[in-house]
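Structures given as structure tokens follow.
What follows draws every value from the coordinates through simple rules; no lab data is involved. Please read these numbers as outputs of a predicted model, since none were measured by experiment. Cβ atoms are built from the backbone, for glycine too; each structure is taken alone.
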Structure I
Amino acid sequence: MISCADAVKQLWEYLDGTVGVADRDAIQEHLSLCQRCCGEAEFAGEFRNFLASQHYEDLHPAIRQRLSTFMEGL
């Protein structure tokens with residue numbers, strides 16, 4: 001089984017459906033056994049859906065700034 005660090009490192013790609021079959025299966029196995037990572041995946045999925053449903057310009061300026069700062073750190 002993969003580690004929490006490996007699962008989280010690939011989480012966004014997993015949610016986007018861009019990981020390979022072997023990685024997807026390993027992440028799914030990990031998420032089925034790890035409550036903490038499963039919670040992170042659930043939150044990330046909901047956050048991703050929220051962002052996809054919003055227009056960037058309609059977000060509160062403080063939220064836009066925090067997102068920009070976060071994205072610059074990646």
Structure II
Amino acid sequence: MSSNLSPENDRYVDYSVATGMYHDRGEALDSAVELLRREQLIRDVNEGIEQLQRGEGRPLDIEKVKAAVRREIEAS
């Protein structure tokens with residue numbers, strides 16, 4: 001598997017490995033992807049908050065959630 005990093009980012013990954021911040025390039029890139037996922041989660045949560053503030057929320061049907069969880073447990 002290859003990654004197409006800019007030369008500047010490629011050098012930074014190499015630097016991060018050389019200075020011991022990461023054990024290898026894969027670990028450094030995995031860390032970068034995890035940060036991207038966290039950023040997406042933050043954007044998603046913020047969008048949900050904005051939807052609630054606009055009045056687009058709806059009540060949680062806890063019985064429906066419980067039933068779904070029970071079905072999941074029974075299926076496993």
Q. Among the shown structures I, II, from which was the value 1.81 of Cα Rg over 2.2 N^0.38 Å calculated?
A. II
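So FRET efficiency 1/(1 + (r/R0)^6) of positions 5 and 53 (r between Cβ atoms, R0 = 41 Å, to 0.05), computed for just one structure, reads 0.60; which one of I, II is that? List each step's numbers first, then the result.
Numbers: I: 0.85; II: 0.60.
Corresponding structure: II.
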